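**Student:** The following blocks contain the structures, represented as structure tokens.
What follows is calculated from the coordinates using simple rules that are stated; it is not laboratory data. Here the structure is a predicted model, which is why all the values come from computation and not from measurement. Cβ atoms are built from the backbone, for glycine too; each structure is taken alone.
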Structure P
Amino acid sequence: MQYVVFDLEFNQDLESLVNTEPETNILSPKSKYPYEIIQIGAVKLDENLNMTDTFNRYVKPSIYARISPYIIELTGITPEKLLSEAGFDQVYKDFIKFIGDTETTLCVWGVTDIKTLHKNIMYHNLDENLLPQKFINIQPYASVHLGQSKKRLLSLSYCAREMGIETGSSFHDALHDALYTAEIFRILFRSSIKPNLYQPVTKDTTKKTVKKVLNFSKLIAQFEKMFSREMTDEEKEIIRLAYHMGKTGQFLETEKPVD
């Protein structure tokens, strides 16, 4: 039995997509392009919580052509720093090799990292079943330890300092943050902390939304049948406009009760 405490640094810059496609002219954070992992840091702990190994790899981007200025300022990771690094496919294989065959529980500071890891795995069409399913989110336990509600999620830097952990290394570095998280895990650990199973939500790609469009000719034919005459061009445009304005619902009002 072992624990692997890991942390990620990732990037998203939707205006600089490398793999652009014609149908994705309008992009948003909810698009199919995930936060792209640019660093994985991890600490391996044995069943007695002794550190036995560390993992620290940067990842060469393949989704976004540039690093967001905010991410550069936050992490210090520049595009030049990543040019000579391996892509996510290789780094993921190396991370799985680092975890090894021992029964493992993953530990994270917040669920964002484990979700992002799975999304990157799926985006690159890799085998997510190689990753252990058991995980512990340490963040809410730290909040309770410091007298707060488990729903009040505190930052890693705040918790580390409040728990008296020496913070000489910078935060927002994946390995440093994994080391801090491991130290907090040692302080918090008790037998009542049980891992959960992470089960990624996969979309059913067999069901596609059918886009419905107005059959304007049939609509006009219905009006002509009702009025027993042909509609003029002006009337047709009025009908078309009325139809589209009606769909917006802007003229709907709440019916007032009759006294």
Structure Q
Amino acid sequence: MIPDQSTQSEQDTVPEITLRIPGPWESPEQLQDALAKSLSGYILPTPEPGSEMSLLHEPSGQRFRLSAAGPDEEIVELFAGSGRMSPQELKALQNHKVKVFVAGPGGSPEAARTFLAIGAALIKAGALGVMVDNSGNCHGHRDWLALAADQAMGGMYWAFVSVTASEEEAFSAGMHCLGYRDGELRDPVDPKAAGMMLHEFLGYSYQSGAALVDGDPIGSPAGPEFFLRHVECTRFPKHSPWHNPYGVWRLEKTGGEEE
């Protein structure tokens, strides 16, 4: 399976994956103790004077940037909106003491798999949920552990990728975590159906191994409904974790005029 290729220079930019993880820890020492007890292989090494904190995977030697911020009154509402958390999980989230941010290179299924493991390690150390800053996806601890345990490719997709649909447009975010282009569809007839269709298309582009190119027809056995058009990601600014440097597949309706 080969991630999307592009002739644009921005393709050379490796996107970062950033996880936002609310937890009960009141100090770095508490987090380190919890990680040690979890036996996940991740530790919080003591930083050198003047250097930033990091998360270290001891077996591989991989390091990831780690930072922290205080509790957030709005985070419960964000997680509740995902529909992925139970009332009990949301109640526990209200008492979080800190938000931990873990960041590192994304842009491939292997990188995304690593961040699934990072989120799982922190959940085993007491984390109360995982938010993917690249797409806004919010997961309860049971949901994230189930997705991380999925050895097929579907778990990674549902962990990192979101789709938003309205009467004006349907669009995705988070595909760059996996190394692929996002998708968009303008003026959908049925927003809910358009969102489901976009998920189906993105799942195909990610899991099929097919080499998609500009102008490819997309549709059913009855005939093509859309043509693919590769466009730059302009929906989100380049400094945003939502920005996809690989670009976007725009699904243009057959018979429509290109803009």
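**Student:** Which structure, out of P, Q, was distance in nm of label points 7 Å out along Cα→Cβ at positions 111 and 143 derived from, given a value of 2.4?
**Tutor:** Values: P: 1.2; Q: 2.4.
The read-out was computed on structure Q.
**Student:** Given a computed value of -8500 for helix-only ellipticity at 222 nm (-39500 (n - 2.57) for each DSSP H run of 4 or more, over all residues; to 500), which structure among P, Q does it belong to? Present the calculation step by step, with values, prior to reporting the outcome.
**Tutor:** Values: P: -10500; Q: -8500.
Label of the source structure: Q.
**Student:** Something else about it: Output the label of whichever structure in P, Q has the greatest value of mean count of other Cβ atoms within 10 Å over residues 175-182.
**Tutor:** Working: P: 23.6; Q: 27.4.
Ranking P, Q on mean count of other Cβ atoms within 10 Å over residues 175-182, first place is Q.
**Student:** For structures P, Q, calculate Rg/Rh (Cα atoms, Kirkwood Rh) and state which one comes out highest.
**Tutor:** Largest value of Rg/Rh (Cα atoms, Kirkwood Rh): P.
**Student:** The value 13.1 for mean count of other Cβ atoms within 10 Å over residues 79-86 was derived from one model only; which of P, Q is it?
**Tutor:** Source structure for this number: P.
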